[in-house]
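Multiple structures follow.
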Structure I
Amino acid sequence: MSNSLTLSQIQNPIDKELIYFSKFFKNSLKSSLPIVDTIIKYIIRQKGKQIRPTLVLLAAKAVGEINDSSYRGAALVEILHTATLVHDDVVDDADTRRGFPSINSIWKNKIAVLIGDYFLSTGLMLSIDKNDFEFLKVTSRSVKLMTEGEILQIHKSRTYDINEETYFKIISGKTASLFTTCVDIGAFSTTKKKSFHNALHNYGTAVGMAFQIKDDILDYTSRTNILGKPIGGDLREKKITLPLIYALKNVSKNESSKILSMIRKGVTTSDVLEITNFVTQNGGIDYAIEKATEFSNTAIKSIVVLPNTPAKASLLNFANFVISRNK
């Protein structure tokens, strides 16, 4: 199995379905209010890599035939994900999103929060109108876990007493839970087979954990991180992630206190470089890569029971992609 497949190669088995999905997604969000429609068009224009709808549709296709409810499920998770990004930018006071001005920087916080709410309620209506109650159940659980994960992370970035166990709890809530929801919804939409549901559920959780750990590694290793922000974005936001947690555990109390007090007072560019070197030299990056790889392997093993199809091959390749990507 190749490590070097791009996301668009992974999306090959669902190319046509993704084109249809994009139209379906746009139509789902239409508003009769011109200002709301303008903002929605602005958001949709900068659509990201469509990772979450891709997971819904690949999971659906791996165990059955993609149908209308698969598209509704994919739209629900993408709407939900978009709402959380809009709200995150308000919480983080972010000026940009994927290199474009954020909603809150153009239309200010009040409108940004309300647009996030509009997205959420639209997603709910989409499912209620078609009685997709199973979808609502898993997405409601996911929103709860994502919110708890974010709150726990904010709390820990104020107290600085974060260990590996807490870190895994945070990322399992704020990232992995939505990945799990994607494959759950995909599976629910095309099969009633419990063993397939369980296999994909475990896959989603493990692949989501691997994805977030890799994001946190990239914050230390790539020149510009995922969102086009400079390296060290997490440190600037006082977020303590796995590479740093491991490195701090491996040094004297004195040295770890020195690093933590740098973060506490707010890091400069030279602090970021010093902490990045500290993390690398004390094995933080290597350890995090090892953990991300373990989760990726767990994901791969989880779906052994699925029939061998191009969609399953793409799910296997996606588990490799999440840890081998460099942005």
Structure II
Amino acid sequence: MKIDEILIRLTQDKARGGGVSVSWPRREAERLFIGKPAGEVLALTPRLFSLCAHAQTLAARLALACAAGKAAQASPQELQSLAQEAARETLRKLLTDWALAFDGKAAEPAALAAWRAAGSLSALKALAEQQVFGQACDDWLQRSEAGWLDWAAEGRMPAARWLAALTGPERGCALLPPLSAGQLANRLADWIRPGGPVWQGQPRETGALAREHRQLSRTLAAGQLARARLLARLIQLARGLNGELCLQAAAAPLPDGALALVDTARGPLTHLAALDDEGCVTRYRVIPPTAWHSHPEGLLRETLCSRLDDGEAEWRRQAALIDPCVAWRLAVENKECAHA
């Protein structure tokens, strides 16, 4: 097993207590920040955390500024870039991992090249309208939940066919409620538990579904959690490309430092920082959204436990939709299947 890789062990042998276990020996790259001044930390952050680099750098800036007793607020431009980064990452997942999980191959090379070349929100939007929605984002967003399900049933676009194929039901976790940085600062002990974060004693589902669940009551009532999860990511993608996605980025002081809470495509990203009198880092910790996904009693485990009678293709599909931000390995009895 590689360092910083999630290991999912699964057995269907009910006589041996068939089930799922999940572990993630996370490599805490942020330890490299200890002893460094804030400026060096900010320069190093996007090199250590290339995925969602803008969100990571913004979280570091806010946490370090607040820990130093300075004003810590995200600018409108930073929030706009945060939403664009989330949309760009979701579009990448659609064209690569989710296309591979559902169709057995990634999108056409021309579409992937267009994604790599898209340097603006308008270019990303045009690509998504062509490759994902099959219509203007504005028109797609105006549909109701029933309208989105009709779009799925029509099956004209690959993402629509994927939605139609996700029939459920699955078991899941309670959704993480919307929280401010101040609320988190007052209840931080659960969030930083050694066994994995919880909220009010429970592991939670974070990210798009937690933010969009009110739009998806019919799908959730049917227990179709995977379908709701993918549909929520599509809604957030369309919102982001339409300039309507509001993601949070804020900081709050702690007795011995500060924290920053920044939304990403996968859920809340938390940075904790403390400084000495000379402005150098004495303590730093990053809690990524995947800490929730990989909780030993969390979403990966609960979802796959509810699909024990399915085959490896479905297990990989379910794990891909939960979308951990690191590589994961599925160990099925005596077989293993890696996923980068």
Structure III
Amino acid sequence: MAKNVLVTGGSGRLGNYVCSHLKKEGCNVSSFDAAPPPPESDNVKEGIPFVQGDLLDLGDCLRAIAFAQPDVIVHLAAITGPTELLSPYGEKAALAKSPFRYTQRRPEDDCMKINTMGTFYVLDAARRMNIKDVIISSSYYATGIGGRWSGTTYTPQYLPVDEEHPCDPESTYALSKYLDEEIGKAFARAYGMKIIALRYMGVFYENNEGSRKLYKFGVNVEPADDKNKGLMVDNTYQYVDARDIANITELCIQKIRDSALKPFEAFFVSTDTTYLEDTEEVITKRWPFIKDLGKNMKGTEGIFSIAKAEKLLGYKPAYSWRNN
């Protein structure tokens, strides 16, 4: 797979996985980011070429593309959570489980501005430079399950949820990922581009202490009670290992020109569920309001389905906790 690949956000944690993996698979990889990679990172150790620039500067995006001469762009750069402030008081404060929701860490418009306009500038620079193939990072939050600021629960129309299911985003992060996909659809229509959006579940990094503390595997799911009220918000007890993201990115590069793929395609990307019980049992216990929908679930399959990625990309998760 001797392709030139430009990875935006290559200095980030996920970028290091993707850049390193693609290089090992024979790609000529270049990285584009606002900050250089850390000295101890794999990108530095492996000598991956780096371009420093602003995602919101069309000139910088064009410069990075001119430098990398890519056949395909992998667009990972993004703000990875909502940046708008919520009041910590009142009935909806229960949704603000983390101080992240009501402690200002950066300008409130950063998530919307950087994610949506960053995607626009990358795609606009790509079409100006006649780069036709782009893979963008999206999220299962685009469906509306993440950041339910209204205080209402996410209610799927059917299970498992696939890529055709309607989206109902609320938070800036969820909305920005939904809009990223809409921007991708528009560029695919207008300029004959092939664009894939990968909707990651929560990303697990096996070599990161914080990630290991956050993700608990082999668990019995907490039943609905007065504390969690049985709401479906943020969590479906699914995750994706960063190494599986690197694998599916490679598959996308291989398959993006496949005639079976439409000009724009979205794929859910998951490694596994974290629970011990069968999914039908989990739904009945944790989200009883959709227990009738859960009767179609098989074994421990995820509420968000990866069947499309398995069928069209040949994706097979390789790093499940169940195999360790």
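Just so it is clear, none of the values below were taken in a lab; they were calculated from the coordinates. Note that the coordinates shown come from a computational prediction; the quantities given were computed from them, not determined experimentally. Cβ atoms are built from the backbone, for glycine too; each structure is taken alone.
Worth pointing out:
- With distance in nm of label points 7 Å out along Cα→Cβ at positions 142 and 198 derived as 4.7, matching label from I, II, III: II
- Which entry (I, II, III) yields the derived value 23 for relative contact order in percent (Cα under 8 Å, 6 or more apart): I
- Parent structure of the calculated result -24500, given that helix-only ellipticity at 222 nm (-39500 (n - 2.57) for each DSSP H run of 4 or more, over all residues; to 500) is the read-out and I, II, III the choices: I
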